[in-house]
Each structure stands twice: as structure tokens, then as C-alpha cells.
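Pasting the structures in now, so scroll down.
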Structure P
Amino acid sequence: MISSGPVEDRLAIRELVESYNDAVMRFDAEAWAANWAADGSWSLPGAGTIEGKAAIVATWKQAMSAFEFVGFFASAGPIVVEGDRASATWYQQEFLHQKDGVKRRITGRYDDQYVKQSGRWYFQCRTYNVLMALTDDS
């Protein structure tokens, strides 16, 4: 098996990622922000590393303002839980319809670090890399 640690924690981390993806698809900044640790960091191609929940959410809101539709789906790689810390890999499928008519399909990979605080898991660090990107402006 590629994952390790308590099953209930691995399930909670899966639900964290599902909550994140659901918030993306609904353009719900409040629900999306609730998944992050206050001192979290988010690393994105071309943007570098964004530090702190407030800056992360501001960056996300700005990025999401360009889209009229986002399909966002994750497939799990290994989830490794060690006490109140965990790490995981997720492969992400994105279907992006920009307001300017451009449609993009992206496959990416998130390498995550999590922290458990008061019995709940949060993203401590998400590092995203694009594996493949296609654009169709028709």
C-alpha cells in the first residue's frame, strides 16, 4: 500500500481535498479559505510562494475572477500521516472556461503538507506543478 497512518486521518485529508475542490467549483472563497492553516503557504508556477492565509485567499480570488466555469477534480497519490502532520500527492484535472472565451485543460500535481489543529486537518503547504496544459480558444 502506498499510504500509511490512521485510516480516519487519511479519510479526513481526502475530505479536506474534496472540500477544497468543491469550493473551487462553486467559486466560494469563504469555504475555500476554511481549508487553510493561518500560516499556510501556496506555491504556484509563475507566482512563486504565497505566504499566509490572507494573501493566499486574495491570490485565489484574483485568479478565479478570470473564469466563468471551473471543473476541478483530484485523484489521490500516497497519503502519509505521522501524528499531527501529514503529506500527500494529488493529481488534478482542471477544465477552465475563461471569461474571454478561452478554454483550457490542465493536468497538474499538488504536493501537500498538512497540519492537524484542534482535531481538524488543514493545508499547511500546497505546491502545484503543471504536468500538461492544452488551450482551445474556439
Structure Q
Amino acid sequence: MSTPTSPGQRIEIASKFEELEMVVDAAEAFYKQCFDQEDRIFTGVLLASEVVTNAIEHGNQNDESKRVIIEFRSLPGRSECWVEDEGNGFDREAIADPLASENLLEDGGRGIFLIERMADEVIYENGGRRVGIILKT
């Protein structure tokens, strides 16, 4: 693992998917500073992309006037990606289990499942408007 050149980065984007490529590029650069293993870099980029996608689509309801704030932080023993939207938030406990038989054929509902299975820790704050993805280094 290499030492990051800076403690973190903050990006603010409009709620439109055209902005996602910039976030993916920033995530890739950040996680390359945190990890030597390609699979850990890929995991970080994938999770950052999924959380930002959720913030745009579900949090801000694709309202381009609302912002999404992304923060990358490198701390001893861990990397963090924090994503905050301007939506109404959500109750994590109200999200249906995508593995339940009645949900297996649903088109969506797997993002949170994926995030929670792949991250070392997920933190929900501010009524679900702020989500932290923690990967241990």
C-alpha cells in the first residue's frame, strides 16, 4: 500500500449521470493511492459509483438543481468515501431484502445489498442522506 499524497478530496456535482464519469475517475485515483491490489481498487470505485448513483437517482430524484457531495478520506488503516445528497433520506430498515423470494425478480433494490456486502463497513447518517463506505487498508 502506498501513502496517499493528500488526506482527502471533496467533489460537488449536480444530480445528473453525466457527472458520474468525473466521480469514477476521482475514485480510481484515490483508491490507487490507498491500495496496491487491483481488486480493492475496483471495489472502491464500484462502491463509490453505486452510492453516487443512488444519491442522484433515489436521493435527489434526478433533480439537477440538487447537489451531491462526495468526500474521499485516507485515515490510518482505512479509506473512506462519504456521499451526501439533498433528498429526503431513507430508512435503511425499510429497504426490502433482495434475496427474499418475493423480491428475486424485481428490477432494482440490489444497490444497498451490494454496498453492504462488499464494503468493510457502511455508515448511514443524517437520516440516510449521508452514506459512508469504509474499506480497511
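None of the figures in this text is laboratory data; all of them are computed from the coordinates on show. Quantities reported herein were computed from a predicted structural model and do not represent experimental measurements. Cβ atoms are built from the backbone, for glycine too; each structure is taken alone.
Given structures P, Q, which gives the highest value for FRET efficiency 1/(1 + (r/R0)^6) of positions 18 and 74 (r between Cβ atoms, R0 = 30 Å, to 0.05)?
Checked P, Q; max of FRET efficiency 1/(1 + (r/R0)^6) of positions 18 and 74 (r between Cβ atoms, R0 = 30 Å, to 0.05) sits with P.
Kindly point out which one of P, Q the value 15.0, 42 was derived from, the read-out being Rg and Dmax of the Cα atoms in Å, for residues 66-113 alone.
Answer for the origin of the read-out: Q.
I have 0.70 for FRET efficiency 1/(1 + (r/R0)^6) of positions 10 and 58 (r between Cβ atoms, R0 = 25 Å, to 0.05), calculated from one of the structures P, Q. Which structure is it?
Derived from Q, not from the others.
From which structure (P, Q) was mean count of other Cβ atoms within 10 Å over residues 90-97 calculated, if the value obtained is 16.8?
Traced to structure P.
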